[in-house]
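Okay, got some structures for you below.
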Structure I
Amino acid sequence: MDVEDQVAIITSSQFFMNQYDENTPKFAFPIPEGASATQLRWWMNEKWYIASLTDIAQDPNPPTPSDNWPTFLNEYLGDTPLIFNFDNPVDAEMEILVELTYVMLLPYFKGDVSFQYQNRYEMIQDMPLESVALDFSLTSQRTIMELEMPGFLPLITNDGYNAHLELSLTNEADLDDFVVTYTLDPEQFGLYGMSTKLDEVPDELPEGFCLFIAEPDPNNSQIVISNPVLLSPTVTFGSEAQAGSIYPNPLPNVYQGYQMLVSGRYVYGAETSINLDGYAYGENVHYQYNLDLAHESVLEKQFITKIWAKLKIENLLALYYSYLPDSAEAQALKDQIIEVSLDYGVMSPFTAFSGTDPDDPPIDNEDDTLGPSLNKDYVLKGNFPNPFNPETTIQFTVNNDLHALVKVKIYNLRGQVVRTLALHTNGKGDYEVLWDGNDNLGRLQPSAIYFYVIDFGHAQLSGKMIMSK
């Protein structure tokens with residue numbers, strides 16, 4: 001899980017074994033309300049398969065492999081489950097690793113932020129979980145005061161602007177939800193922004209995408225504001241940016257202790273002013289900030305495109321529900337929602353994952369690359385030696401200006417995360433990371449086939465390796 005300020009990109013990897021006879025299964029996940037799925041893929045028969053988004057709403061029925069399925073399945077899945085129908089039958093005892101990625105904005109109040117991941121597996125199975133792990137990385141432009149996980153004892157590091165939490169458990173039969181909380185300096189008011197550009201966009205709007213989080217200082221005005229900070233707010237950018245398509249629209253009111261998250265499009269990368277105007281207690285209130293908009297693509301910020309699309313879809317949905325479903329106005333808005341969803345790969349109520357993307361056939365693990373322009377941006381050089389005993393070095397090349405924390409996850413054939421490694425990239429160059437053959441608890445692993453995934457945040461590489469003693 002990667003979090004920047006309060007914007008979270010979560011990748012949930014779940015391993016399943018078919019304990020029934022051959023059947024065509026469904027995958028269901030209790031995706032949180034307000035989250036938007038952006039990718040679904042699965043590992044089966046030593047290949048990755050990627051689901052495609054289609055303009056057909058997802059199956060509203062929960063999985064029912066037998067009439068004896070627990071009646072509390074709906075309770076486990078919640079009000080906004082993601083449901084995916086596999087196209088092909090799965091043999092008895094076959095194993096599948098399903099990986100779902102979704103984005104969400106974490107709740108914030110007076111510097112405190114929280115994230116919750118549902119774990120109540122005892123509701124749907126009697127067997128304990130062989131292993132469960134959480135890898136939580138946080139970066140912030142504000143000072144990170146605290147990072148905690150109540151009820152658990154994870155490994156935590158925090159240098160004030162980059163924090164990391166790691167937890168690994170085994171044989172858990174009754175597992176509480178994972179709740180991670182962190183505190184950002186509540187006195188660091190202001191506007192914190194980020195931006196990127198795409199080489200090509202699927203619509204006719206500008207190629208620049210920006211996102212900012214604003215928490216105006218409640219005392220930075222001519223009056224003392226005890227609760228409302230900005231009512232009926234409007235935002236304008238400096239003319240040099242030529243910004244537009246700003247969401248939410250209209251902007252929400254801002255109250256003391258809360259924030260405003262805004263995303264928009266722009267033409268020209270440059271330092272620009274951002275003006276927030278509104279009123280409080282009948283008096284005009286004005287805040288002005290500066291934001292440096294990127295001139296070119298910033299690869300580690302490509303998630304902004306998903307947030308912009310998510311906010312636009314939410315805006316269009318609000319308009320859609322104001323009309324009768326069969327009206328011409330509602331149908332036109334529905335068509336717009338579907339178009340944005342498919343163009344930017346963000347799931348909506350009118351789109352769903354289905355089968356495999358016809359443009360993305362199954363990916364051999366020897367040369368697995370996902371994401372835009374990866375053939376020139378990243379090159380997998382493999383691991384050496386291979387086979388190995390017990391150490392091997394995973395090598396790759398970065399051909400862009402990526403400055404980020406890159407994670408390397410080692411999986412066994414059961415789809416379990418054995419080890420999570422990390423390194424920082426500093427732009428173009430060759431990089432390598434050593435795996436000593438141990439898991440996250442320091443236990444030497446047995447001779448077997450393993451595969452690794454190099455996660456750049458917006459793209460991935462993967463390969464297969466063999467430990468032979």
Structure II
Amino acid sequence: MVKSYKKIVMMIVMVSGSLLASCQPSPTQGEQFCIKLIVSKRPLDFESPWLTLNENVENYYATLVAKNRVVTTADAVRDHALIEAQVFGSTSKTPVTVEWVDYEANLASIVLPDSFNKNRLVPISLFDETPRLPKLIKAKNIQETTEVFLTFLKAEVKQTDISQLSYTHLIFETAQKGHGTAEPIVEDGQLVGIAVSQNDSAVTAIPSSIISHFLEDDFTKEKYRGFGKLGVFGMSLSDPLKLQQLGLPEDTSGNLVTRVLANSSADGFLKENDIITEIAGKEVNKDGQVKDSRWGRLHFSAVLEQYYGGDKVEVSILRDKKSMEIEIPLKQFSSNQGIFHVVDSTGETNYRILGGLVLQELSLGFLKTFGDRWGNVAPLNLLYLYGNNLEFGYTSKRRIFLNKVFADAGNRGYEEIKYQLIKSVNNQPVSTLADIDIAIKNPKILDGKPYLTFEMDDGSGQIVIDHAKLAEIDERIRKNYNLP
């Protein structure tokens with residue numbers, strides 16, 4: 001089953017060996033475009049969200065794309081307490097300000113002070129062709145000037161489904177390690193992409209097309225539009241038997257819509273069993289692909305990366321064997337439109353502590369507290385929901401789960417309960433922390449006394465806390481466990 005927000009990656013093969021050169025658009029002009037960021041971070045502890053983890057300092061690259069503006073990754077600035085900029089080869093550090101962050105695109109814009117002009121930095125332009133010999137820029141160590149660290153030979157299009165990538169990415173195959181900290185990748189003095197991560201055999205990078213889309217947006221809170229997505233599940237028409245079932249001729253091309261997500265851009269415009277035959281003037285083939293001038297065949301969802309939230313896209317479909325033209329207004333895409341907080345921005349603290357019960361909204365950040373193998377060892381009931389996150393449609397609703405219980409005389413017998421989904425509080429359905437705030441104001445009366453009741457989603461029972469003693473219990477727990 002193919003999703004319209006299918007993730008696409010480009011594979012680029014590395015030349016064996018490396019090539020050394022100055023990090024300048026033109027070596028004879030001494031023009032520099034990359035700097036170092038020293039980022040002091042205080043990340044949240046999602047297992048105990050009232051805490052921050054120990055402060056750590058990480059180094060990243062940033063690339064000058066306009067006067068006094070550099071671009072880096074959102075990962076670089078996430079959870080930052082302080083960011084300082086430094087020219088390679090210098091010991092001087094300058095505090096800088098984050099202008100805007102898009103955690104979906106994994107990009108951030110940072111403003112440099114005017115005093116940084118003394119370093120004679122020159123912006124780099126963005127590459128808009130198919131790379132031939134792209135080069136990854138890197139310093140041997142933090143004090144040395146930057147050099148071309150890797151050179152890559154050719155690009156070929158590959159498609160894969162990588163859940164942590166929201167948009168088209170480049171992949172550069174290499175056996176060399178230690179990359180993925182926002183190093184610029186350049187060709188002919190232009191920016192091809194920014195490295196974001198590395199696995200055993202490849203460096204993943206954000207391509208210039210995504211960077212350009214980000215930089216051309218309006219970095220104003222109410223005006224930033226981000227990227228648009230359709231929000232449909234689909235499948236190819238390459239199977240003749242499927243076409244026969246639909247009563248369509250064998251030469252029919254397009255992508256079969258198998259589901260439209262509630263509240264998505266496509267909701268109210270597309271229907272199940274519609275066939276998307278063309279999008280933004282590009283014909284969709286039997287495999288759901290369109291022809292791209294740079295990369296060949298890509299999944300049709302890549303076309304939408306040219307659009308912003310609020311833009312309209314023309315879609316041609318077959319519905320009940322009849323051709324139709326539909327104009328669909330695109331909504332800004334967010335991974336957080338499911339029941340999970342998938343992209344947690346800096347400073348999010350989604351929890352409540354009531355009667356010793358630690359209640360949180362579902363988040364990927366919490367699942368990752370189970371370590372590198374979280375996908376195998378995190379609680380199965382939470383993993384199931386994460387795997388089916390968008391199956392619930394685009395929604396502002398979440399799911400509440402009980403992380404743990406701080407043992408106290410007021411909650412005796414419940415201290416071993418953890419990782420349970422909460423269906424309701426005082427018989428009132430809850431899906432957000434705001435719902436809980438409302439529900440606790442209306443305690444349930446049992447034997448003439450007010451109680452808080454927390455009903456489990458799996459039907460295993462409920463937790464009952466004496467409402468009249470809630471403030472006393474909370475204060476005791478706060479002191480005993482040194483809580484804020």
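Nothing in this text is a laboratory measurement; each read-out follows from the coordinates by a stated rule. Quick caveat, the model's predicted, so the values are computed rather than measured. Cβ atoms are built from the backbone, for glycine too; each structure is taken alone.
Below is a table of values for the structure above.
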{"read-out": "Rg and Dmax of the Cα atoms in Å, for residues 381-428 alone from the coordinates reads 13.8, 41; which among I, II", "value": "II"}
{"read-out": "Label whose coordinates, when semi-axes √(5λ) of the Cα gyration tensor in Å is calculated, return 38, 27, 23 (choices I, II)", "value": "I"}
{"read-out": "Of the structures I, II, the one that 12.6 was derived from, the read-out being mean count of other Cβ atoms within 10 Å over residues 197-204", "value": "I"}
{"read-out": "If mean count of other Cβ atoms within 10 Å over residues 85-92 is computed and equals 16.0, the structure in I, II", "value": "II"}
{"read-out": "Identity of the structure behind -0.33, -1.08, -1.16 (criterion: log10 I(q)/I(0) by the Debye sum over Cα atoms at q = 0.07, 0.15, 0.16 Å⁻¹, for residues 205-436 alone, calculated), options I, II", "value": "II"}
